[in-house]
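What follows is calculated from the coordinates using simple rules that are stated; it is not laboratory data. Please read all numbers here as calculations on a predicted model, not as lab measurements. Cβ atoms are built from the backbone, for glycine too; each structure is taken alone.
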Structure I
Amino acid sequence: MNSSDFISQAQTHSARNYEPLPIVLARGEGVWVWDVEGRKYMDMLSSYSALNQGHRHPKVLKAMTDQMARLCLTSRAFHHDTFGPFCETITRVCRMDQVLLMNTGAEAVETAIKAARRWGYRHKKVEPDRAEIIVCNGNFHGRTTTIVGFSSEELYREGFGPFGPGFRMIPYDDAAALEQAVTPNTVAFLVEPIQGEAGIKVPRPGYLAAVRRVCTERAILLMLDEIQTGFGRTGRLFCADYEDARPDVLIVGKALGGGCFPVSGALASKEIMSVFTPGNHGSTFGGNPLACAVGKAAVEVIVEENLPGNAFQMGEYLRAELAKMNSKHVAEIRGKGLLVGVELRPESGPARPFCEKLGRLGVLAKETHGTIIRLAPPLVIRKDELDWALERIEQVLKG
């Protein structure tokens, strides 16, 4: 079968909830992927930051295959010998007391929401069923009905209601708006350090520190969704590290699975995590042996290879080289580390045709919010590899 055959097969038998570029991938290694015809591409999307370690990192792959040969699934009805070591590793690296492991990012966000509500009832004495969580305009925290219910994007919401109450929306990058929105029923503020799906929106310097101060003063939980920005993507281990804005609840996923397996979690203090007791929250696959083996190796690779440091250096270089192109199509270049958004001018049209041209030249990127090209290669990328991509990006942006 060729690419057209595979695409036709998928369109016939799969619901159309994505609009992929017309490329059918069959193999990956590091920052590179190959399609079914053998054509080579550089992956400049990293599965939306799930491939920080690159495709098929040897250490992650070995941990996975070794574990597959021993034990894959137990459910949490029994202990297993990879659970404790992984929990110890991730809590130590993230500087948090405890973790509750799940599978997908959305599940980790749902876990954080449940934790915040129950914490509010137990510790703030909020009246039953009155807890409120403040969120931001332009947010993206997942696709469950609870989460899309507090999205400002109509595309995510239309036709999926009714939605539950308990969320209040404020503008992003506005600490004063947060302070004004807090009420006696407020239990938490849920926010992305950089809004990825909204178009790589980077808040002004000091924003995270300011919201940390507001949350402390008003006795509400700061819950940071670092699913896309975490584990080195922005040039620090976590994006909040730029301002030492330590969260009360840290939500992680994507790169935690090392590009091999879905792993996510919510991390917090023992006090916050004490709201969970046996039977009131869980997941059959959450914290399974295979996930724990992969997750432990994935975190170790990030730390041992100093991928945050490489992301910082390569990100600085990438944005500087993009700016030097002085393209008539580009309105703004923004981002941190290797999470970069190239916003096109309205008169240049949508970003999709630009991404299609990049694909034909061997660079895989994806549009977001119509006019923005997202560039986010694996954090293992070298300067010579980045130069290879930049040559092709320049052809497209200056064409």
Structure II
Amino acid sequence: MVASGFGLELLIGALLFHAYGAYAVLLREEFGWSKTMLAAAFSMARAESGILGPIQGWLTDRFGPRALIRVGMVIFGIGLLLFSRIDGPVAFFLTFFTMAVGTGLGGYLPISVALVTWFRRRRSLALSISGMGMALGGLLTPIVVASLSRFGWRSTAFASGVLVLVVALPLAQLMRHPPETYGLTPDGEPRPDPGHAVRPLDTRSYTAREAMATRAFWYISLGHAAALLVVSAVMVHMVIHVTERLGYSLRQAGAVVALLTVMQLTGQLSGGWLGDRFSKRWICAGCMLGHAAALMILGLATAFWMVLLFAVLHGLSWGMRGPLMAAIRADYFGSGSFGMISGVSSMVIMFGMMLGPLVAGILADRTGSYVPGFTVLAALAAAGSIAFLRARRPAARA
């Protein structure tokens, strides 16, 4: 299941999230669309994850991750096929929303739900290895960029849709319901003696309503949202900033994405290992300061080495923090209602994904520079470190 999650996130990362910045450059060239419009499409898609999050969480808890992932990957593949045929802003928004629904149903949330129920002692490491697929997708960005340059964005999008339909559905079949369904236990612990029920290993088991009554739930959600202000802004605007504002080529921008990905992979491996041994909230707080510093370096960059420094710092911060978002929720609230808890949390998180690209895009269109927008987002990300520091473990429940 870890390998399946890795493969599914690899497809989503390589073909959509990391590639979107390169698509945005070519869409601006062909249609003349503004930075604000391209950011609005990305933000609208992230609003979907927040609005449908509780429903996705409930469906995952009710029917299991495999069913949701299969449906989501079919929708994602069809969305890419339709995206290759767009001829205006309305079609662009509709197809991008379709892809967002598909990646939401078949991506992070159901994969995390599956893994947190099968792992407890090495939960952070399992989530980090699975999440490396999303990061590794950035290493494939130069390949996607080469395809965009040689075959055009329409052919690349169509081929991407076919690839998703062919590869993702077999991967989805590897996902399973909680181990108790099969008479097993998390972490592969020995099964109990015959005649005894399998005892869940999580000592803290909250319903979504009970989790929402704790301060930790809201502090984690606010900290996560603050981090995604930076992550989403970078996804949408980094390539545009590097090519249009700083004057580097699309291939050089692809190399920056690749370096960022290497650092993200490094951060995920170390973050998963550290998260199983040290305080997750302190690690997350430190990563928030890394996000903020990286975005300021990118905004103020006057040489290519500064862009590379941004990639190193942002990649490490993103990689170390990423898998700990699911792990800390599972540690605090248990795995019994993890899907619903994560779904409700996404209603808060979506504001980070929505506002990051919009703030950067609107201020860039009005001022002619990304510096004001990046500065505002960096300040909010730095403030998010306080939220993680205040997210103390709630009292244990039977």
Structure III
Amino acid sequence: MFHKFHWPLGFSAAGTAAGVSYKKGKKDMALFLSNFPAHGAALFTASRVKAAPLIYTQKAILNTRGLVRAVVVNSGSANAATGPQGYRDALETAKWASRGLKLPMDQVWLSSTGVIGPRIKLKNYRKGLKSLLGALRNAGTDEVRSAAEAILTTDTIPKVASAVIKIGGVPVTIWGCCKGSGMIHPVLRGPHGELHATMLGFILTDASIKSGPLQWALEYVADKTFNCVSIDGDTSTNDFVALLANGASGSPEIKGRRTKDYHLFREGLFKVCDHLVDLIALDGEGASRLVQIFVEGARSEKSARSMASVIASSPLVKTAVHGADPNWGRILAAMGRSGVPFEPRRVKIWIGDTLVCKGGMEVPFSDQKVIRYMRNKRIFIRVHLGLGPKKSQYRTCDFTGQYVGINAGYRT
């Protein structure tokens, strides 16, 4: 379902079925365009195997120091592990887009998702670009819907979120869409390689903010949202998040990290990204339950997140969730192999509001009560280490037989 959203001023979007995907008739190309000069920020997969469009986009961002006008996305073909020719293909598609949009080539970013290995179908890609440019002339809600649908692969629903904040009394809109259902365990980094999904995210805002503070905000928010979700523990070659700001709202410019306006913007960005991550976890391939893992009482946020990540990506924990089995021993075992130092005698574990483990041992609890709770659509697992004040969380989903079926026949 495509829920009501707020759309930022000065942006257009379109989607089309170009035949780039191996799925016949599927919408498989999208274009996001700022009608005014814009500043951008982006995060890229930390995988050493990086898709050609991302290599091109990373260079473009550094060349322009974040100036951007458009992002072209295709699904169904990753253009990853395609060698030097794959990069030449990416350059060719960027040239076509820049000519069609009458923009400098390095102000057009590229992104892709799909099958790794095969080269992209250039003839179909070029046809799709022409269709997208034509659709922009009549861009409206339907075209925005098409763009959000065109970036999907095995997703079952479009994933869209928006928020409206006020900067200097002026309404500012932040809108985002993403795709992500399988091969999800993002480790996203900035264009210079600093730490901060296949997961793709495209966020548009009419706020006035330059690339520096925009990048700071995106890295901070992504580290607590996109970098804290796992479906299957696999990081993609194509993970990418783009954030474009064009100032079309007329709001005062957000200039620094210590200002009130910067923090208001970052809070709005967090709301959008946090909702998108919820949708990713709910729509995991074959998923029937969303699981939130909370690790508290840690010495550092980093150690809490590391432990939450291991619990969230444990196949044994995820299958227990699917079977509504309150097998807390699997949670404790995942904690033990996380590499995070802790003392079992201090540990407490809750499933929902039921304490199931204290001091590293079982405490009496009602199996039937917890089983009933674990049949809910959303469940919470909370761990307290008893070591310090820091905490973190991760979102994941259960593992089902359907996940195996989807991925065993992904290409066939």
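Quick look at the numbers
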{"item": "Entry that produces 2.8 once distance in nm of label points 7 Å out along Cα→Cβ at positions 27 and 99 is calculated, selected from I, II, III", "result": "III"}
{"item": "Among I, II, III, structure where distance in nm of label points 7 Å out along Cα→Cβ at positions 59 and 219 as derived comes to 4.4", "result": "I"}
